[in-house]
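**Student:** What follows are several structures.
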Structure 1
């Protein structure tokens with residue numbers, strides 16, 4: 001069986017034995033759980049990372065995930081790319097926790113998945129700071145004084161959160177080989193058009209997300225790609241945006257749920 005959930009940001013309480021028992025599912029060692037970005041496991045190579053790696057690898061399912069924008073991309077790059085189920089992955093814990101690389105198509109339990117992680121960070125109105133800059137302390141004090149969120153390059157922000165042209169082209173090439181047909185799409189953010197729909201329906205309680213190179217890329221794919229469902233995280237909502245787009249946050253769902261009710265649907 002295959003299950004999905006959204007952003008963890010390094011907090012894994014939803015996977016506790018007590019929480020899992022509340023779900024209407026019985027997990028087995030053969031099952032997969034896909035996290036739609038911002039997993040947060042790879043942030044620093046410290047005791048917390050070692051503990052969570054052991055704990056997560058002993059859960060009653062294998063974890064697959066795509067990159068979010070809150071990930072340590074320098075740390076991710078330390079793990080080599082390896083073939084798995086038709087695509088390229090990075091084994092964070094061998095055969096138990098695997099990163100599904102961008103622009104890949106995987107065949108898992110008879111289903112095909114196109115994966116493309118990443119998203120643009122929006123919580124950095126105080127700027128992207130660099131510790132090597134002579135103005136670092138001045139700029140940091142200014143951001144703190146104005147109560148503005150900021151990021152620090154290679155500590156809390158990495159430019160790899162957005163894809164390269166080569167990664168996007170690799171995705172196009174693989175989709176072309178598959179005649180632009182897959183069963184499911186797994187990303188962290190949505191296309192430009194779907195973001196606009198989300199913002200419009202949430203109204204004043206929503207948040208404005210500007211288009212970027214990745215949302216425009218997904219817009220291009222939306223116009224060509226044939227698929228059943230598109231799953232993402234990023235927006236800190238649990239809802240079905242429409243009949244083919246499911247946004248996940250804390251909820252854990254079965255891949256092939258029919259969602260016959262309209263609850264949580266815009």
Structure 2
């Protein structure tokens with residue numbers, strides 16, 4: 001079996017929906033919706049997140065995201081970017097469901113801080129309300145295994161621990177915690193935030209994550225479409241490396257050729 005066949009057979013599932021691509025892209029910060037669509041296609045993405053408060057989905061007098069990043073081509077996942085309370089988040093996602101029928105959603109309830117880490121108390125409170133209202137919820141969370149387990153136990157469809165603060169390009173800052181979250185979770189784990197370049201995406205996948213979500217790394221690249229292609233290959237490479245199983249770590253040199261039986 002060649003590498004392309006392995007990649008084609010390696011799928012993941014969230015809320016009953018199955019995907020081949022493990023790269024999810026956002027829909028913010030692009031120069032325009034046309035470039036956003038080109039980058040999403042170049043990334044091979046099947047799922048896009050949509051910040052309801054920051055993109056145009058309803059005013060036909062202005063360019064609309066749905067005319068370029070088409071809902072019949074991509075799975076839309078509305079998110080609650082810009083929400084700071086549970087009530088704001090729930091209201092936003094109810095409006096999204098009324099507008100487009102979307103019930104697979106991304107919940108993020110942020111703190112009013114420079115780092116914009118999620119407020120996990122408010123997040124868990126909103127999660128309960130959304131699940132009771134029939135939503136399938138992917139939860140943006142801190143990289144805290146305890147909080148991620150609480151979200152899973154409440155019924156989250158996926159856990160999305162932050163690799164680093166939103167918009168940073170510093171890669172996964174706490175690899176130990178991400179690995180612990182992956183090991184304990186029975187639902188998909190997706191690194192969200194902190195990816196700046198292709199090697200960062202590969203690291204996240206090598207830790208065993210089911211997928212990676214990114215926005216700024218592609219949207220703010222000098223060539224977003226080319227970066228999208230790089231991220232596509234990085235996610236595939238990281239996943240294949242994880243499945244292959246890395247060599248044992250060593251503290252000292254070990255010759256590539258055996259020393260025994262030398263002539």
Structure 3
């Protein structure tokens with residue numbers, strides 16, 4: 001069994017235990033939204049675990065690990081503040097998900113948590129490749145990946161700040177944020193989160209086993225559009241914001257683009 005496969009199997013076992021504990025915490029808090037914070041911090045957890053099991057040998061390994069941790073802690077801080085601001089109210093996505101589950105809600109929610117843990121393992125696969133492939137040099141693809149990662153962090157931070165600032169004003173209740181990046185994309189935060197995953201896969205694309213890590217951004221794109229993220233967010237916004245239908249007609253759903261003129 002290769003070093004990378006062993007590392008991934010250890011990571012999968014550890015993240016299942018981690019998510020099981022998060023699920024127990026959600027039962028005490030009576031709020032499944034805690035999993036969002038745990039998921040964001042999970043990248044730091046996985047990075048630390050992999051670094052202990054397979055210590056970085058080269059500066060390029062340390063750099064990629066640092067990129068993961070910085071992204072993780074930024075998102076953890078943002079989601080943690082949002083959770084505390086809303087608590088004990090649960091994120092509408094999870095409330096609506098509970099309503100659709102029917103019986104054995106808690107057991108089904110555990111499966112949701114474990115699924116998110118499994119996704120974390122795939123999303124940190126580029127780090128596994130970096131730690132086990134033995135490459136010491138940062139190639140041109142790696143440099144481009146770093147530039148994309150910096151852009152993704154700036155973009156996501158800006159989008160989160162703009163939305164949070166808009167939501168603070170009570171007059172904006174049940175209104176759609178159409179300022180800054182939100183004028184050009186209905187989900188700029190998700191776009192830049194996806195761009196971050198692209199940068200991680202690109203970083204290790206020059207490695208012998210690096211190409212398969214493109215499964216990570218492909219899977220994230222599918223999840224954002226069809227499972228979590230965009231789909232439930234769109235459904236909730238259409239139900240609760242009278243101005244959202246017009247906004248949706250004029251604004252790109254994902255990639256920031258100039259607004260459309262619609263009569």
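Coordinate-derived values only; no laboratory data. Not measured: the values here are computed from a predicted model. Cβ atoms are built from the backbone, for glycine too; each structure is taken alone.
**Student:** Compare distance in nm of label points 7 Å out along Cα→Cβ at positions 42 and 226 across structures 1, 2, 3 and report the one with the greatest value. Intermediate values should be presented prior to the final figure.
**Tutor:** Details: 1: 3.4; 2: 0.8; 3: 1.9.
Largest one: structure 1.
**Student:** A further question on this structure: Going by distance in nm of label points 7 Å out along Cα→Cβ at positions 58 and 122, which of structures 1, 2, 3 comes out largest? Don't jump to the answer; show the numbers that get you there.
**Tutor:** Details: 1: 3.9; 2: 2.1; 3: 2.8.
Largest calculated value belongs to 1.
**Student:** Out of 1, 2, 3, which one gives -11500 for helix-only ellipticity at 222 nm (-39500 (n - 2.57) for each DSSP H run of 4 or more, over all residues; to 500) as computed from the coordinates? Before the final figure, lay out the partial values.
**Tutor:** Details: 1: -7000; 2: -11500; 3: -24000.
Going through each structure in turn, the value belongs to 2.
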